[in-house]
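Given below, in the form of C-alpha cells, are the structures.
Read the figures in this text as sums done on the coordinates, not as results from a lab. What you see is a predicted model, and the numbers here were worked out from it, not measured in a lab. Cβ atoms are built from the backbone, for glycine too; each structure is taken alone.
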Structure I
C-alpha cells in the first residue's frame, strides 16, 4: 500500500520532536551564555567572520587572512546586524539549530542498520552528548559535528549500494569536509580503510586467505608494518605536526590519544563505548547482512582515523602550547558508537569474547585517564564535565569517581551479556540518554559560569567604546599584559571602534591578529606608525595627550582598574607612561616611568617602592636611576647619564619613599629589583601567584610650586 504524504509526515513527528525540543533547550543555554570566553578561538573566528560580512574577505584586525573554515561564512550574515548583542544572539541560536541537524543523518544511518525505535534512540543520543554545549560557543563544532555525521552516512550508504549519484555525492561531501574543519580531511582515510575492510571480508579474499600458511601470515603482518611505516614517512614529509609527534614523542601519542578516549567513555556513560566497540564482532549465531558488515567497516575505519588524528594533534600541541585532553576531536565517532549500541538493543546477542575485550580496553581508559576534577571546566574534554560537577556539588573525589566508573563498567558488561530480558534494553537506553544529557548540562553550566566570570571582568555596558565614539575608530594602548582577556572582550564587544589596532609599549600585545610596539620619539613623546585614529583606549599607566571622554571599570590583576577613553589631540603622543608593571601594580625585575611633557621647568618625581608580602622574606636590592631620556638602538627610551642613583634593600612588608628632583622637562626613572620572588614557590599552600615579582611601585610627577 502506497504511503501518503500525511503518513510520511506522521512518521517524521518523533524525529522532528527530538529536533524541536532539544533545539529549545540549547537555545535557552545559548541565551544564558552572556559573552564569549574561549579565547582566542572565539575571537579569531569572529574577526574572520566579521571581516567577511563587511568586505567579503577574511581578515584579522584588518590584515588579510587565508581561508580558515566555512563556519566563518555561515556566521557572517548575522554579523551584518549593527547591534552587537542582537548579532551575537543570532549567531548562537543559529549554531544551536545547525548542531541539532546531527539528528537527521544519525537517524538515517541508524535506520539502515536497526529498526525505527532504535534509530530514534541514536538520533536523540547523538544530540545529548556533552559536546553539544559547544553550540553556545563561537567554535567550529556546531557545523563540523553534523557535517561529519552527514559524511559518515553518505560513506556508509554508498558502500551499501554504490550507485553513480551516491558516489558523486559522497566524493563531493568529502572534498568539502576539510573546508568545514581541517580535521575532517580524515574522512578520506575513513573511505579508504572502510573499502579495504570490505574487500578483506569478500568471499574471494576469504577463499584466498584459507590457503595461507603460517609464514604467509607472518609475511602479511610484515607487509602491514612496512605499509604503516611508509604511510607515516609520507605524512611526515607533508605534515610537520605528524613528523614531530611520531618521530620524537611516540609515547605521548598513545597516552594522549587514550586519554581522549577515556574522556569520551566517561561523557557517554561507559556503556555506549563498550557496546559500540563490541558491535564490531559478529554476534552469536548472527546471519550476515550487507548493511551490518558495511557499518562495522565504517565504524572501525572512523575509530582508527579520528583516533590517530586526535592522538597526533594532542601530542603536537603538548610540545608547542600545553598538555590537554582533546576529546573534542574524537566526538565525530559518537553517532557510529550509538548505532553499535542500538544493535544490541535489537539483537542482544553480542559475542561474549568481544564484550570482554572491549571492557578490558575501556577499563584501561578509565583507570589511566586524568579526570581533571580540580578544574571547573576542561573545554577540550566535555566528557569530564559530569565528574567535575559531581566534585563541585556533591564533593565527589577522584577515587570515588574511579570506583563508580569501574562499577558502571562491570554493570555494563553484565547487561551486555544478558539476552532474554526485553525491558532491559529500554532501561539502558533511558539511562544512556539521562547520563549524556546530564553531562551536557554539566558542561553547559560550567561554560556559562566561565562566561559570567568574564562578564564580571569587563562589566556592563559591554559596548561602551562604540557608544562613546559613535563607531569611530579607537586604538588600544597598554603594557605588561599577563592576562589579555579584558582586551579580547573589549575587542569582541566593540567591533565598530576596536577595528584592529592593539598596541603594547613593551611588545606584549596579544593576538589573534597583528599587533604593534610603537616607538616614542623625543622631544614630545610622539608615537611612530600613527594611524590617525580619533580615539585611544588606554590602560592604567598610559597617559595620551588629549581630552578624557569617559572611563570604564574592569577587573585586572585581581582588582578594579579603569580603562580611559581619550580623544586624541594630534599627533598621537604620550605625556608620560609607566612600563614593566602588572595591572595590580607589582613589577617584575624592572620597571620604569618616562615623562615627555612637564612644562619648561623641571619638577620632582615621587617614587614609592613597597613589598606587601607576608610570606618568607626574600630581601631585594632596589636600584633607582633617574636621568634624561635617550632613545636607544632599539628605538625605545632609556636613562642616559643618570643624575641620581639610589640603592637600598627592601624586606617583606617594607616601604621606601623617595622624592627626587627631575633633571629637565623630559626624564626617565628606572627601578631594578633583584632578586625577584615567586609567591607560589614560597607559600604554595596559600598563594597561587607564579609571577616573578619585584616590588609594588608607584610614580607621581610633582610640578614645581608656582609653575
Structure II
C-alpha cells in the first residue's frame, strides 16, 4: 500500500466520525447570525414568547398589589424590586406566598409558573387576560370560572393536571428532558432553550453550522445542509389549480408531522426526535366522543392536527406554511385573499357563493368554513377541518354550525329551513355525522353503515379510524374482515386504530391477526399491538416469535414509564402489569398513580381490581369508598363498588349502588342490565322486568337486554 492510500485510509474514518457525531443544539441566536430576517420575525412570534423567565420585560399582568377573589379566597399579585409574587391557596387550601418563576405565553392570555423545591413547576389557574381593555381584557380571571376547584380537586393549580413538566413543557421549550424520578417523585428538568426556538422545528443545528462554515467537501457530504428536518419547501399556489403539480419536489407530510408534534391532541411515546415520523413520537387521539362532535367538528381542546387531517385541504396536499408564515406565526395574507391563493375569485369571492354582502362578516371565508371555539376563557381557535356549515345537522344531531355564530337569535331550525330552501333539499352535508351519532347512541342497526365508512378509501384516515373504533360496539363477523383489511393499510393511522377494533376477539386469535405487526416500523402501531396482546402468556406464543414478543412488551413498558409522572400512564402501567400476572408491580404502579393524583378515578378502580385478584377485597373496598367520597356522582365508581358487594355476598346492599350507576351513567347499557339481574337474584323479578322494559326503549338493539327480558318473562 502506498503512502497516499494509507493517508486516505486513516483520514476517511475520522471524516466520517465528524459527519456522524451527535447533533448538538446551538441556540436561536446562532441561527440569527445568518438568517437575520427569519430571526427578527421569530422575535415577535408566539413561539418566541412561549415561555420566558419572569422579569419586568416579560410579565404583562398587573402585579401592583392586585387582587382576585375565587371561592371566598383572595389571591394577591405583587412585586418586590424586579421579582414577582403571588399569595394564593396552596395544596392544603391555606394562603401562601409563591415567587413567579416564569411567564407562559403572552396573547390572548398569559399564565404564570411557580417552581417548587422538588423540581415541579406548576401553572396558576388564575391568568392574565392580555387582550385590550376594549375587548374585555387587562384583567385577572380564573380558567374554571363556573367550577369550584378547591385544593382537593385534580384540576387545582398544585395538582398533577396543572403540572408544567408533564403537561406543557415539551411544546413550550426546545429539547426538553423531563428527568423525572419515580423513587423521589421529583424532577430535574432541563432544556436547550427556554422557548420554542429554531431548533424545535429544524432540529439540532450543529451540523448545519458545520455545513455553513465548512469546506466544500464537508458541505457536500452533509445531507440536507446538515439539518435534521426538511420543512422549508413550499409550493406556490395558483388560483383555480386545486391540486399540487406532480413535479413539485418536496416532502409535504414532513412539515405537517413536525408542526403536528405540538399542534395536536396526542400522547408522547418517547423522548421527542424531531427527525422521526409523528407516529413514532406520538399516538394521535382519534375523533372520540367528548373530543369531537359526531361530524368531526372540534369539541374539546384538540389543537388542529386531528381536524386538519379530515379536511379536503389535507387531501389536496395543502401544508401548514401555505397559510401560516412559520417564523412570525401570522397568516401570510389577511382576509379572503389567503383562500384566493388557490380558490378562484370568480367562483368563491361572490355573493352567489356566500350569499352575504361582499365585505361583510358573513362574506369572510373563515367565518363559515373555520368557525371559532373559545378555550381557556378568552382564546378563540378555528376549526381546521374546513367544512360546509350544516344547520340541518344541528337540528338532527345537536352539532354546532357556523351560521349560528352570527344568527343565534333565529335558532337552528330557522337556519335549517333557510338552507333547505336555498339548496332545494334537506340533506345533511356530511352523511357520516348521522352514522357516528347513531353508533354513539348504541344503535346496532348502523353497524353496516359504519363498516362502509371504513371501507371507503375516499374517506380520511381520521374518519375511517373512528368508524372502526365505533364498530367495536357491535361485534360481528364482517367487522373482522374489515378490520383485517385495515391492518394491512399503508396508512399507519388506520393501522393503529384497526388494532383496537380486534378487542372483541379472543387473545389467541388476536395474536394470529397481529403477529405481522409485532415489528411494524412505527412505534404507535407497535404500542397498540402491545396493548391488545398484554394478557397473552409467553407460553402461548410460538417459539419463533417469543423474542420479538418480549421485546415488544419491554418497549411498551418503557413507553409507559416515559410518562411515569402522569397518573393516567401509571394507571395503564398497573393494568399492563396486572395483565402479565405481576400483581405486586401492578399494585405499586397504581399506588404511585394515586400518589400523583389521589382523585384520579381509573387508578382507584384498577387498584381495587388488583386487590380483588390478590384476595384482598377489604382493601379494595376502602379504595373505592375513598374515591366515592370525592366523586359521589360517578356511575363507574358506584358500579365497581356494587360488583364488589356482589362478589363478597352482599347483593342486597349492591342494589342501591347499581341503581345509582345506571342513573348517573344512563348511556351505559351494561349498568342497567346488571341492576336488573341483581333485582332478579333477590326475587324482585317484576321490578327487573320493568327496568328491562324501560331499558329496551333506550337500547332497542341491545341483545343482552332483549334476552334477559325474554328469560324473566318466562319465569
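List of remarks:
- Which of I, II yields 0.65 [FRET efficiency 1/(1 + (r/R0)^6) of positions 255 and 287 (r between Cβ atoms, R0 = 25 Å, to 0.05), calculated]: II
- Which entry (I, II) yields the derived value -16500 for helix-only ellipticity at 222 nm (-39500 (n - 2.57) for each DSSP H run of 4 or more, over all residues; to 500): I
- The maximum of relative contact order in percent (Cα under 8 Å, 6 or more apart) over structures I, II, that is, the highest value, falls on I.
- Entry that produces 9.1 once mean count of other Cβ atoms within 10 Å over residues 207-214 is calculated, selected from I, II: I
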